[in-house]
Each structure stands twice: as C-alpha cells, then as structure tokens.
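Structures incoming, each one as structure tokens.
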Structure 1
Amino acid sequence: MSLNLEEKKAIVKEVSAQVASAQAIIMAEYRGMEVGQMTQLRAKAREAGIYFRVIKNSLVRRAVEGTPYAELSEHMVGPLAYGISSDPVAAAKVLHEFSKENEKFVIKIGAMGESVMSREDVTALAALPSRDELLSKLLGTMQAPIAKFVQTLNEVPTKFVRGLAAVRDSK
C-alpha cells in the first residue's frame, strides 16, 4: 500500500514536530517480530510518553534534515522502528527492556542532541534512574535536613514533659 504525496508530507510534518521537541531518538530493527509483540511495545511506549512508530527511512531522513539529529541519516538502513521522546531515559528504558524480552527487536543506534549513541550507550542510558526518580531523590535529600531540624526542636519540650512525668511518678 503506497502513500500518496500528501500523506507523505503529513507524516514528515508529524515526525518533524516530534523531532523538534525530542531529547532522544532511538532506532531499533524489528525484523521477524510478530504483530502482537509490536502492539505490546506500542502500548508500553504510549504509557511512557514515547512517540514510537515504524516509518519509511526516507521520510524520517527528510524530517531530521537540518536538526541536531541529521547525523542519524546515514544509519537509517533496513526495517527500523523509531522511538522519539522528550525524556531520553524513558525511551531508552522502554526499548531496552523490550529488547531484553524479544531477541528479534535489536536496538541499533540512538542520539541525544548532536551526539550519536551506540547500542552500549543506549543500554547505559537505560540503566539511569528516570527523571521522576531523580526528582524524588533530590526532594528527599533537600527535605532531610529540615525534618531533622524539626525533630531536634521537638526533643526539647518532649524531654521536659518526660522529666515532669518522672518527677510526678516519683512523688
């Protein structure tokens, strides 16, 4: 089923919009995968806020032209699925976890900004905690001194009340 010119322009425009707001693009080969497996991956990607799509390489080349991801054009060979995300760790995590479960889904290459990442770099990126996890750790670290200070201030009246209770019990 061939696309006409208007449909191709619409796809290029849609992908260009995604690339413009992207922090990372990850490309993976899906040769030999079943439709059910791809549907599962699409659902996981959608939950994580990742734009995941199988698109003709020539259309993606046009979409990344003139962007920091233009270097990926030379690697766009064969049947590829594209994961585009504003959270680079989320994209790497979802696609890497899926590739561990399915040996036919192979991550080929990725990019963050102008730097191209190898498969090993994508794996290392997937090992990092997500943005939400990092924010919660930061807030916990920032909250710890305040909580300790309040606990220390609370000890003074608590000790006083315990002392009064001990004096009362002894009389």
Structure 2
Amino acid sequence: MSEAAAQAIHFDATLVPHRSLSRRGFRLLIGALVAANLMIGVPVFLLGAWPVVGFMGLDVALVAILFRLNYRSGRLTETLRLTDSTLTVTRIDPEGLIEEARLDPYWLRVDMDDPPEHDSHLTLISRGTRLVVGRFLAPDERLELAQALRAALARARTPVYDHRWD
C-alpha cells in the first residue's frame, strides 16, 4: 500500500459560495418580470409608444444575464484536506482551472480575526507561504472554519500511543 493511501485524513472540507436563489426561483423571478412588463407594456404599446416595449424587454434580458453570471461564479470550489503529512488546498475556478497548494501541517498557522470583521481573511501560513481561503464565505463562516481547522491540526499534531499495559 502506498504511503499516501495509508495516511489518515484529519480534516476534509469543501467550500462553495452560497446562492440564495435556486434555479426554480430564478425561473419564477424571470416569469414574474415578464408578466409585469407585459401588463405595463401592452397598454403602452396600444397607446402608440411602441419603443418602450423594446426597452422593457432589455431590462428582463439584463436581469437574466446578471443572474447567469452570478450562478457561473458560484461554481467556484475550494477543498481543504489535512492528512498526516500535508494540508492540501485545491481551488477550482468557474472555468475549471485547478490550483493546488500543499502546506506542511507541523509549521501551519491558521490566522483569522476573532471576532471576525467583514474584511477579515482566513489565512493559512506555513514556511513563508501565505494562502487566503474562503474569501466568498461570510465572516462567521470563516471563523467557524478556522476554529475547526485549528482543532483538527491540534489532533493531528498530538501523538497517539496504543500501549498495552497488561
């Protein structure tokens, strides 16, 4: 068995940005916008102001495009995996580009303001390497992640002896 396969996993978390509006909710929102624009646009069109209808369609298209861009940025993921010998941080951006960083857990320091502020960063520091993770998380979520990672590091650094005292 290889050395990597034999190592215990002490911490494993996948971070994804939160999106409050589901796909179904998005469709309902666009449908409501189209219905509202039709209710306003049809009488305006009948009164002879037909160019207004085109601009009303543009606002629905703009909302749809902006939501699509928002959902696209929501495909970003970060995975943190702590084993006996490394903390691996894998970041996959919306285009599918994969970045991976490996940090030594015995030199690792987790830096985060407590209590967190809006612009507080969760920074992992190991042997001169600084890595900011979870930028898209809320401050409280970043603090919770920092505390969980610190606890996992403490458990991983503590030796476990299995002695039989018969």
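Among 1, 2, considering only FRET efficiency 1/(1 + (r/R0)^6) of positions 25 and 137 (r between Cβ atoms, R0 = 30 Å, to 0.05), which has the greatest calculated value?
Looking at the calculated values, the largest one is 2.
Related question: Suppose you compute relative contact order in percent (Cα under 8 Å, 6 or more apart) for every structure in 1, 2: which one lands on 21?
The structure behind it is 2.
Ok, one more. To which of 1, 2 does the computed value 27, 17, 9 (semi-axes √(5λ) of the Cα gyration tensor in Å, for residues 65-144 alone) belong?
Of the options listed, only 1 reproduces it.
helix-only ellipticity at 222 nm (-39500 (n - 2.57) for each DSSP H run of 4 or more, over all residues; to 500) computed as -19500: which structure among 1, 2?
The read-out was computed on structure 1.
Work out FRET efficiency 1/(1 + (r/R0)^6) of positions 49 and 129 (r between Cβ atoms, R0 = 41 Å, to 0.05) for each of structures 1, 2, then name the structure with the largest result.
Checked 1, 2; max of FRET efficiency 1/(1 + (r/R0)^6) of positions 49 and 129 (r between Cβ atoms, R0 = 41 Å, to 0.05) sits with 1.
95, 39, 33 is what came out when Cα extents along the principal axes in Å was calculated for one structure; which of 1, 2 is it?
2
Another question, then. From 1, 2, which structure was log10 I(q)/I(0) by the Debye sum over Cα atoms at q = 0.22, 0.24, 0.27 Å⁻¹, for residues 17-88 alone = -0.94, -1.03, -1.15 calculated on?
Of the options listed, only 2 reproduces it.
Bear in mind that the values in this text are calculations on the coordinates, not laboratory data. No experiment lies behind these values; they were computed from the predicted model shown. Cβ atoms are built from the backbone, for glycine too; each structure is taken alone.
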